[in-house]
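Read-outs throughout are calculated quantities, based only on the coordinates presented, and are distinct from any laboratory measurement. Bear in mind the structure is a predicted one, so any value in this text is a computation, not a measurement. Cβ atoms are built from the backbone, for glycine too; each structure is taken alone.
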Structure 1
Amino acid sequence: MPELPEVETVRRGLEPAMQGARFTKVEVHRGDLRWPLPKDFAQRLKGKTVTGLGRRAKYLLADLSSGDVLLMHLGMSGSFHVFRRAGNEGLGRTYHERAQHAAHDHVVFHMSSGAIVTFNDPRRFGSMKIVARQKLEAEPLLKKLGPEPLGNAFDAAMLARACRGKKTSLKAALSDQRVVAGLGNIYVCEALHRARLSPKRMASTIADRTGAPNERAERLVDGIRAVLAEAIEAGGSSLRDHKRPDGDLGAFQHHFRVYDREGEKCPTPGCRGTVKRIVQNGRSTFDCPVCQK
């Protein structure tokens, strides 16, 4: 499933095509995504302008001139692609090979910018939902999400408070969207390696008895911020389905330190360890047991 860097990459790719543009036509080829689209989905979007395109955790949020918000999630295999009509060279490349009504192009947005934005999702775990802006904070999909790890409010004190008293592992805590939003298996592994912390370490050990952060919490926050910034700069990680809206692949998979690097030498300078793979909560975890304690 795409994580925060992949979703942020998609947001940035869609912004030139959608922000400030009006929906001139909306095609729904299949309405049975993760949950059914409302019957009036196309009608509620047509003629409305996208006044802002944001992101919350792994969700894309398009603010509309109607006062609604189009809430979008990529699911397991969803992807957005931007095509341009002739004469709109500023929107990206032209995909001459695109078939009309491609098999998995379930929703197609025609924008006044001259762009055609398609949502393609072979497995149909993606979703779209229209929510009134004033009800967004109460939206069940968003209201329990933790802080944005790249936001100004996210710091060692906040993370330590969230982990205070937790008897789960650090890997499990960081993967919990209520503790910190947007992280998943890849970037949790990578952040823990940068922080030199074992994924098996108890989460509560980054805080003292009062919930105040210790040096481990400081290192972990720095590691999270660093890996996310690097991954966004590289366009995310393309392991299976992720592509940028212009069709290019992300490149961060070429810079993994431990994820999917089982048996390789640990890249930490001076470390003689080897990257190992273990299973936690049914997911693969990669770490260096020598320098991650």
Structure 2
Amino acid sequence: MWLFRKNPNLSNASARPVRGDDLTKVSRLLRDGGRHYYGLTGGELPLLLEAGQGAVLSAGEDLLAVALVSCPAEATCWLRGMVLAEGVDLHAGVDRVVPALHAELAGRGVNDIYYAGDEATDAWLAPTLQSHGYAHTTEVVVYEKRDLDIPDFGNPDVRVRTATGVDLAEVLRLDRVCFEPQWTKDDTILGPAIIQGPLFLVAEIDGAMVGYAYATSHFSGRLIHLVRIAVDPRQQGRQIGVHMLAAVTTFAMAQGATVITLNTQAYNTHAQRLYRWFGFAPTGERQSILRRRL
């Protein structure tokens, strides 16, 4: 295999969409590659390859680079992975695979692609993407709550219960009306979260779902991360979000947690006012979000 012999020659390399039968080679590239950005979880990789959600740079039987994106939601998607084989020049590799990725996505009707890498571990990628037209669009800010008191329990008419698999369709509907397309989550994320996650709650009023929240547990339960909290826009102002925050905090205390964290967009000032009132404080951590119009 060339990986262990010499740097690859990109002059004979060609780019194409990913395929399902690339799984073994892509997995090997993820394991052995020289540069990695990888934001996939669980069984997402085979699904994205089968759906052709990405592009590879190949030379003969060898893969030199791969770029993977999430399945589009309303003409938007996220860059979820970028890997270059050992010895592949950063700019030469990206210059070949990224335009092919953009062309493939544009042909599928995608209008916008977003990127949110880690500034420490993925510092190599952001400047290169910016040279291909990616531009800063917003930031994700981090909040935490270390005093797990509950200032208010919100609307007493709200019934909060644990979600089940039969709730998925309604949760997906609610997610679409609560968030802009680039922030929505599909069934590959929300489905497993309902079935396997430590906490996934739905809020109901008179039997109708009006909100949901889910959280993950870390460090043996000492940290609870509130991944998502959503309230039907038609029900805003009824303290449904307060009721769900109280339920999440109650869960955190039962787990012996010492801190609850969450992320939100810098421009979502309405949500940030609620979080601050409830006792969350910004940590100062911020993650830059890049966007490329196709």
Worksheet item: Given a computed value of -9000 for helix-only ellipticity at 222 nm (-39500 (n - 2.57) for each DSSP H run of 4 or more, over all residues; to 500), which structure among 1, 2 does it belong to?
Response: 2
Worksheet, complete the sentence: One of 1, 2 was used to calculate mean count of other Cβ atoms within 10 Å over residues 169-176, yielding 16.5; that structure is 2
